[in-house]
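Derivation of every value follows stated rules applied to the coordinates shown; laboratory data play no part. Small disclaimer: the values here were computed from a predicted structure and weren't measured. Cβ atoms are built from the backbone, for glycine too; each structure is taken alone.
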Structure 1
């Protein structure tokens, strides 16, 4: 990009977004600014990150929503706890021509997640001045986006139920909700599919590539577990499939790290019930290795239902974290003293330590990962059986 996106002022970043939203290829260039691990996010405060992310997401309503950006918007809806970011994601979705089937439910989850933390805001500029010319709220934008698509007809029962919770929403938000319900009732047949919409343009959904099998780059990555024991990455993650996720104990978003570790505990319980726990390694690695000493790792996992044993361990990198971060292309960046933003990411490694499957950005479910584990175990068993047959011949 020609512009210096590493400029320190948030207002400079906002000016860049405003410039790109007016360019013919602005959507693709805006999408390039989204990953958490880019230089222009380094050293930012969490508040600045929210402001930049929300404003950037909202810009896709003007440029159209490209393939690469959609997972970021869904992630903000599912895990966002700041009203400004959630509102930006809701606005940005109006740049898509087809609403994916899972997005309407994500919009309603965002309504629940925001709870009582909604606030008045404006997207007139990245630093608008009071009084706002066009004030809005996150709840208003969430309902408005539902109404923009034919999903309002499909979601009528849930919307009707919300409209009866009058003490929960301000009058202006209830008025927007009522408008969306009336529009949904008026749609032909009152049973439209989620994919039909009333405004904007877009491209299909996609996923970033996975890292290659570990080689020399991770050779010297040293990990310390919750009990203080030290392992080399290449030794621990070889010989059997592994589920690896990333987290940190200081995370204050309950829909990210805490939820991830709770679901990892659910996977562990299911594997034990199936007597498959000895065939699969489970691991969680900290984004915050200097702070997350073994005691913190152990308490955090135990509090969320994890039972530590030879097959289930939490780690912090005592050397080589930069290599680990680069190899996995971790979606994380740092402010002055800790993480300022990170994505959701879980990886299923094969017996050679290569990534077989990854689950990133969107909220993942334990059952989905368990099915992927079963498929990988089956594939590896078939491969081993064929190799043995060849050797016997």
Structure 2
């Protein structure tokens, strides 16, 4: 059996989307009998749970750190298969770590098999000089990575055309590998969580996310009409920094103070109970819902209905399958009207939740990722190619 070496910028107990994804995939592959090694920055404790061997030796991704990792990798039989979790801002040097990209290119030149899992490719060009300089370096990094990679996985189909341009005609196989939810079942605790935040007969709407400015501003602009609709629902804000956003909302809308709650950061083990407690999830995104939005995936995976936005990155399947209630990102009234209608219609919410959960299980669950990464010809099973 050829070991799989996963190279990542973060790993639990560090908090982050790439961290959760890497742990989930590593442990799922290990359960399938794969030998999995994770190479990551220092963590509080090197955890070898579920058969995953964790090597916290990437340090700060400096040349000396990379040399140490190379020495350790060279102890394994050649060729080594390296699956790199790629987000340009994850590897230090203010998101411009050319050393890391060159290190991967050298590993490939000496016979290792380098595969990329691209969560985000690079930032967009803007008129700001410093931002533009970073964007240019990101593209140079992409050129180096595309020359080194034998296979590229992308979290959304839209990344394929962006990356293909930097292969400069080189035949690199690029496939869509959606991001699964960190939780995939609804626990019994959801009912007790709901009783804590919503009164008898009161609806509980929620939002799960990290409360960055872009999403928070969209959410805040849509909440007044929803919160003032009859009967007035309670609002549960789930995730890191939700308490900060909660305080902002209450300061601007004091009348909501008895109906707005925040969980703060929720450990993965408890997350499904909070998401599952909500009657409806409000999940607007500035670029639209996509298959890399793990916050939306968490809602779908436990069968909760979602109202979200369609944007320039939204894949066609969301409207084709009716898995979520969609409104254009610019259509605030359409979003709020849809949410208000669903709050009042339990049957419609149930049907929407079932549709979303069905799509999740058919296309996005962790089992599909495992199938793709373990298949003999390294091709995706049951997932469409974007090449």
Structure 3
């Protein structure tokens, strides 16, 4: 820090967050709500959240009454499901309006710090002359930062994706700080010298823990390709043959029909269930003995530390997030990404070895305490204070 700040100065911090919406039950929305609530309630920061969508929809996760929300009412989400060429035209129009509205909003708010969740404003945010220090906050690793078009892209989509990435990298380099989730991902960002690594915080740390004795395996995540639920169902078919008395419950939302067809086709509908998201997910962890994470990629993967806080061992495909969180064979098991056969074997190993399962679960709860919100929030406070001090210089 350049020089000491008084408590009065720190308590006057005004921080603005920019993201699309808060009505979705997503990991980014959950983490932002947790941090914003903590900053407002414990650090007495003046928190503003600027949204573009879902004006009439209630936030999925409860916000502190101390937090202010501004909705610019642009409704980018109305483009979904339309032909590509229509989406492009609408996007360009809405983006132009968004740029004007956000500039006006921030110049009136005059925040000390503005944080983008690397969504639609990130390419123009550094150029808004509101006097704030600018932070970009990534919730996915570099390799998968722009997955809007999926893996199959024609020449036009490939060009747009490449153009967007070039603009993104230019904008990131102009930020005061760019915060990513894992140390392993630092090298992937092309030599940016403004990177800070701060893990996502735990959303809870319950007093009770799982006994790891129930014959239940749990998965949590949206039914989207990147979450790999299709790979999980394939693996479960192999597990089910050896352990038909064990049950897999997948808590999530999104397109269900393809997964339901797969479950029926593989004849595992008797012990593999798609469950709706629940507010009391802690209770579901406590009723389970193993967490499985089949994501093809994860920025961090909040379900892992959540389950570990409840005393569950984890079986996960190896990617950036899981490798940052799991200590292999101590509090969980990492499997080569996409290796369904090995994934099934490791689930079977934990099913068949109760003592190892319980020991890993106990160690998981100990190891994950480093991610408690009070520790992660202090890392953010140090970052905010350093940027505020630089601004006042």
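Set 1, 2, 3, criterion Cα Rg over 2.2 N^0.38 Å, for residues 180-299 alone: the highest-scoring structure is 1.
Taking distance in nm of label points 7 Å out along Cα→Cβ at positions 132 and 324 from the coordinates of each of 1, 2, 3, which one would give 3.4? Here the read-out was taken from 2.
Kindly point out which one of 1, 2, 3 the value 66, 48, 38 was derived from, the read-out being Cα extents along the principal axes in Å. Considering all the candidates, the number was obtained from 2.
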